[in-house]
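Next up, some structures in structure tokens.
Throughout, read-outs are computed from the coordinates displayed, never taken from laboratory work. Remember, predicted model here, so these are calculated numbers, not experimental data. Cβ atoms are built from the backbone, for glycine too; each structure is taken alone.
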Structure I
Amino acid sequence: MNQRVVITGMGIYSTIGLNINEVLSSLFKGTSGIHFDQARIDFGYRSGLSGKVPTPILKGKLDRRMRVGLAEQGAYAFVSTEEALAMAGIDADYIASNEVGIMFGNDSSSKAVIEGTDIVRAKKDTSRIGSGSIFQSMNSTVSMNLSVIYKLRGINTTISGACASGSHAIGLAYMLIKNGMQDAIVCGGAQELNIYSMSSFDGLGAFSDRNNEPTKASRPFDRSRNGLVPSGGGATVIVESLESAQKRGANILGEIKAYGFSSDGSHISQPNVDGPSRAIAMCLKQSGLMARDIEYVNAHATSTPIGDANEAQAIHSIFGSKVPVSSTKSMTGHEMWMGGASEIIYSLLMMHNGFVAPNINFENPDEFSSKINVIPQTENIGFDRFLSNSFGFGGTNSSLIVEKFIK
């Protein structure tokens, strides 16, 4: 089997917009979604910076039994999935008569674990935790809940690949569909934003401490970057075989051409140049494309000194200095397990609307970022094909190539 694999729907619940239209506007304007949260400082954080999204109101949309078992990031993912399914034209009747799967990127579910443990410590009685806690506390909380909510009957699994989780979920779904094992899969990534989920990162000194200038704190590739800004939400794409999409008469948003992956095999928290370079090279080889065929790179760059420098070297070694590059994390912050999926959506929105979103706060390049074409302001650049990078702790790397659909 060698099926062509396409994207037919997308939905987003992000710090720069709670739906596709809001996010499109923010991308074009270069709007930051970062704010200062005093509660984090009061809790013991060094950095009070974070992305911010409102808690979805699901009463009236889901019954209480399902709401009780749905973790914070699951609620974000439910909202983004509702939008993606609607865009794809997939309804309950279609799901009932076809095997639609789900593969979501998620690598933590902190709040339910901590709150449940606190109850047991205080009450000395595990029965006081409540029936929903177990379904919120597992890493598979998103895929297990959404599979039941939508009555999905295809593959049902969670991909835990650190900050490349969402990208790996899409890439693995692409492989299953390409090989004829599934026709359609609900893919994406989700990231909790609660105060418990990020304290260990803060303890490592990974976060920017520019508390007095939140919108300036996330500055990928800039010489003065001093750490990432945590963020989150939910992002969903509907991935299908071309045959399935055409049979339904679906609108095709893009075609996934290749999925490249690698492991650094060196350090658990500090990335190298070799691993990302090999993931990108594998992606290009699988696609049958040359480096010159890529017209935009959505960089992983998180605003950390080492990570950004290494990615800039990897990009330059393969693409040279001409291809437009930007990191949407400059606006969104680092959406962690969600980012690999949301950045596919951000790039698709740019591709369909003829612009490259800015790498805001890029004011002074360093010795490595000066060698690549980082876009500091919105540019009306039309492109038909992009590569998106996602890397994570443990040296996990994922690259995806997506292009406009051509019959």
Structure II
Amino acid sequence: MTERRVVITGMGIWSCIGTSKEEVAESLRTGRIGIGNDPSRLEYGYQSDLTGVVPEPELKPLLHRRLRAGLSQEAAFAFMASKEAFEQAGMDEEYRLNHEIGVIFGNDSSAKAIIETDRALVRRPDTALLGSGLIFQSMNSTVNMNMSSIFQLRGINFSVSAACASGSHSVGLGYLLIKQGLQDTVLCGGAQEVNTFAMSSFDALGVFSKRVGEPLKASRPFDRDRDGLVPSGGAAALVLEDYDHAVQRGATILAEVAGYGFSSNGGGISDPSSDGSVIAMTRAMEMAGVTPADIDYVSAHATSTPQGDRFEALALDRLFHGQRAFISSTKGMTGHECWMAGASELVYCTLMMQHGFVAPNVNFENPDEDTAALNLATKTVEMPLRTVLSNSFGFGGTNSAVVLRSYLPGNGE
């Protein structure tokens, strides 16, 4: 059987730099930063109160109370992103009821519901008083199970828990299922909660930026003076579809998913690796049938931590030294969207391809010995993008890379 092509026909985004594709595209082009302070974090015991400022969606006009009851914060974000993605894809309720659609979301925590369950039982030790919603909010599969129920999806249905590569792996797995003919359409994405409880253990590692008096300058990927990441979140959703299926139903094609690569570092649980990064990027490019010389833009994982950025810079220099690809990390604007980041950055890349620009690597003022060799886009670059590579890496040594290709109808496609 001939392997099928996989395209993106719908996207949705709910983030600290915008809650619609149009708003996010403008933020990316202008370098608008969505980071601020949350004083409640210091009261809770955090070392840093920096965070991406993500608005809470108003769900009452959109969902019945019974459906809202099982939604965790990240699932609520994912609902808004998925709703936008299905609308763009032209898949209304009638369509979804008559076609099999899968759902794979990246999510690696659901802290708030677990804390609330514990506190309720401390106050009144009787589980009968908890209600049914908390169990569906507290499971790692909270996002995909809620999306499957709300949108009545009947295809593949599971979560990817792979730390900060979760969202990227979800897209990669959806791509493989469609490519191999096992599904025609899969809703893929990533979601990340931003409540106070979600990031406390992460803060304990001391990896968050302490530049609390300058929130707009705190996240500084690849910069010499970076001192840690800024946690953030929200949700991103992408409708992946078989190319022929999309053409037959007259869908608007936004981009093509051309390759997916992965690897594991096999080292310390929090240790980055340039070798692992290179393997994932190389596999993705080989699957897409491209070389580093073909890549116009690399969306770097770079979270603004001293070690993580260093090892990715070494990997990027190995593959792209002397090549024309521009490199930037959007995390200077968004902070690190964690479980969502791999999916959101694929949305960001597609928006850049659609609008013809490279988003800036904001807050890059001084290179260090590892980042000086990179072809960083420190300002917005207006240019057509044909082929892009997006990187996502996570704790446990998990690495994911995805190649996107712009869709140009009438150009031999």
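For the reader, a short list of remarks on this structure follows.
- In terms of FRET efficiency 1/(1 + (r/R0)^6) of positions 24 and 320 (r between Cβ atoms, R0 = 25 Å, to 0.05), the structure with the greatest value among I, II is II.
- Look at distance in nm of label points 7 Å out along Cα→Cβ at positions 40 and 72 for each of I, II: the largest one is in II.
- Given 2.2 for distance in nm of label points 7 Å out along Cα→Cβ at positions 112 and 144, calculated: source structure among I, II: II
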